[in-house]
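We did not get these values from a lab; they are worked out from the coordinates using the rules stated. If you're wondering where the values come from, they're calculated on a predicted model, not measured in any experiment. Cβ atoms are built from the backbone, for glycine too; each structure is taken alone.
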Structure 1
Amino acid sequence: MSGLLRYAFQRLLLTIPMIFILLTVIFLIIRVMPGDPISMVYGARPVSEELKAEKRAEYGFDKPILVQYGVYISGVFRGDFGNSIRTSTPVLQELFLRFPATIELALFGLLVAAILGFTTGVLAATRADRPVDHGIRVFHIASFAIPVFWLGLMFQVIFAVKLKWLPVAGRLGGEMAFTFRPVTGLYVLDAILRLDGHALLDVLQHLALPALTLGIATTGLLGRMSRASMLETLDQDYVTTARAKGLGERVVVLRHALRNALIPIVTVFGLEFAVLMGGAVLTETVFSWPGIASYLIRSINARDYIAVQGSVVFIALFISVINLIVDLLYSLIDPRVRY
């Protein structure tokens with residue numbers, strides 16, 4: 001246990017400077033974005049320069065860049081992401097309201113990616129250099145190449161418009177959108193806790209297309225990693241010994257090879273979360289999903305620097321925490337890592 005705690009402390013020390021560099025890069029990128037956020041708030045309405053100057057002073061845009069940076073860093077470490085220029089509400093409050101929707105979509109997208117990627121990867125490895133393997137590898141490459149927004153639009157056209165099997169967008173439909181009262185913000189969990197089968201079916205129907213879109217778009221990385229790890233494991237001496245003992249191929253694959261092949265795949269889940277959060281920006285936009293990514297897009301369009309800054313920092317911090325957790329899990333599965 002002491003080795004694990006020491007490893008966790010080392011990883012935490014490495015994470016802190018990485019987050020600090022990340023915050024600095026985000027601050028600089030936001031400041032070089034074109035457009036004046038104060039002018040965007042008022043749009044085409046005639047507003048005096050005095051009022052604009054007053055608003056700039058209110059949000060600290062009139063201060064030197066180093067002073068703005070110091071206020072920004074201290075605010076992040078205090079958990080204060082500032083108030084949105086567009087809505088005047090605390091950015092962190094807006095993010096927490098939308099966070100459950102993004103997490104729910106990401107988790108179900110990761111579930112789809114895990115099922116498809118792991119299953120196809122193992123299948124390809126057990127039938128290496130056969131037609132099945134070649135077909136699966138083409139599918140993995142296609143999942144990288146197909147744009148997320150195009151895949152989402154095609155799913156909407158086929159399953160929602162043409163076949164009318166699933167809804168086009170949103171998290172709830174019809175009267176359910178007005179009568180459903182969430183508790184955690186995770187609608188699937190809320191429907192289960194309320195023992196409301198009708199609401200659960202409606203939530204899953206609305207979740208199906210965006211989760212499938214996000215999952216397929218991120219299947220390739222997990223599938224290729226699963227295939228490579230499984231091929232390496234199948235060449236090990238203990239697998240050859242198990243076959244020599246007369247064990248069936250299914251037993252050899254599932255009991256001996258698969259368990260050890262899982263070790264490097266765990267690391268990929270951290271990378272998958274980062275990919276999922278990036279893909280969620282387009283997926284939430286296509287499916288009108290009320291998550292953090294759609295909030296970020298609206299803030300970018302409005303040149304709401306503070307909201308954009310807070311959203312990107314929030315997502316980056318979340319991914320950093322996920323990667324830290326994955327590193328710790330990896331060290332638990334394979335003790336050699338922490339030594």
Structure 2
Amino acid sequence: MKFSRALARFALAIVLTYLGLLAVTFFIGRVIPVDPVLAVVGDHAPESVVVRVREEMGLNKPLYVQFGIYVSKVLHGDFGTSVLTSNPVLQDIKRAFPATFELATLGILIGASIGVPLGVWAAVRRGGLVDQVVRVMGLIGYSVPIFWLGLMALVLFYARLDWVAGPGRMDVSYEYVFTPTTGILLLDTAMQGQWEAFRNVFAHLILPASLLGYFSLAYISRMTRSFMLGELSQEYVVAARAKGLSEARIIWRHALRNAMVPLVTVITLSYAGLLEGSVLTETVFAWPGLGLYITNSLQNADMNAVLGGTIVVGSVFIGLNLLSDWLYRTLDPRTRAR
């Protein structure tokens with residue numbers, strides 16, 4: 001009985017959250033001073049054409065009717081047609097999202113794999129050199145604009161040192177060497193054994209991914225340090241030391257294991273932030289992902305594409321929030337008992 005109630009509450013929360021997301025995107029589309037009809041037919045179309053297209057799009061109906069039509073279309077995967085590309089918006093999103101997914105995934109792997117050990121080390125050596133470095137890194141990560149850091153990284157590592165490839169996902173000469181099946185180019189090139197193309201894709205990917213990884217690292221290391229300081233002051237750590245357990249075992253097997261419960265939520269939400277917030281990075285590096293797609297659509301008043309991309313980003317964020325909640329309950333037995 002308790003499980004059924006919990007499942008019902010969980011399902012209701014998802015439905016209400018998603019309806020809220022749809023409501024926000026719908027009313028944003030109506031508040032923004034861009035007429036979707038004029039975006040389709042042009043500013044100089046005859047009035048009769050404007051009226052006809054407005055009726056065809058259902059924009060002459062009351063708002064609550066328009067919202068019902070909007071929700072119905074979205075639930076059927078119909079985000080409308082992009083004015084900029086003349087393709088269905090969902091088709092454009094399917095093409096652009098794997099690039100963002102690849103970039104954000106490598107970014108969070110870099111951020112978590114370096115940020116967690118740094119945070120642990122900073123907590124263990126509180127007040128030491130590593131602790132000061134972690135604090136400075138966090139300060140820079142929070143205060144320096146990511147687009148400025150991206151431009152400086154391109155000037156240094158691409159233009160001056162020539163350590164990495166330039167903007168874009170790969171050189172033009174490799175576009176027809178392999179067949180993009182998943183849209184994740186590192187995976188596609190590796191599966192097809194095209195290692196020269198793999199290296200070229202990686203050379204383009206590593207700099208923007210490292211930039212995103214640094215910003216997630218700054219947050220993850222800071223939160224890891226905070227969680228570890230709390231755990232290292234607990235009584236079970238004192239008892240473990242009194243029993244003669246090694247310091248390494250106390251830190252990595254006991255304290256970090258308990259700190260990982262809230263830390264998993266931090267990492268998951270950081271990943272969601274990279275998936276939704278890499279707009280500036282994609283713009284600086286001409287990365288053909290969802291962020292660049294939404295930016296170009298917004299600059300061209302392509303509201304179907306903007307709202308469709310916003311819904312996808314919001315859905316991903318909702319999904320990762322639910323995943324972090326599930327992981328939290330799985331790792332912490334106290335929450336399962338409630």
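Of the structures labelled 1, 2, which one yields 25 when relative contact order in percent (Cα under 8 Å, 6 or more apart) is computed from its coordinates? Attributed to the structure labelled 2. So distance in nm of label points 7 Å out along Cα→Cβ at positions 134 and 158, computed for just one structure, reads 2.4; which one of 1, 2 is that? Derived from 1, not from the others. Given that distance in nm of label points 7 Å out along Cα→Cβ at positions 110 and 310, derived from a single structure, equals 2.5, which label among 1, 2 identifies that structure? Corresponding structure: 1. Highest-scoring entry among 1, 2, by distance in nm of label points 7 Å out along Cα→Cβ at positions 30 and 54, is 1. Here FRET efficiency 1/(1 + (r/R0)^6) of positions 14 and 94 (r between Cβ atoms, R0 = 35 Å, to 0.05) was derived from just one of the structures 1, 2, and that gives 0.95; the source is 2.
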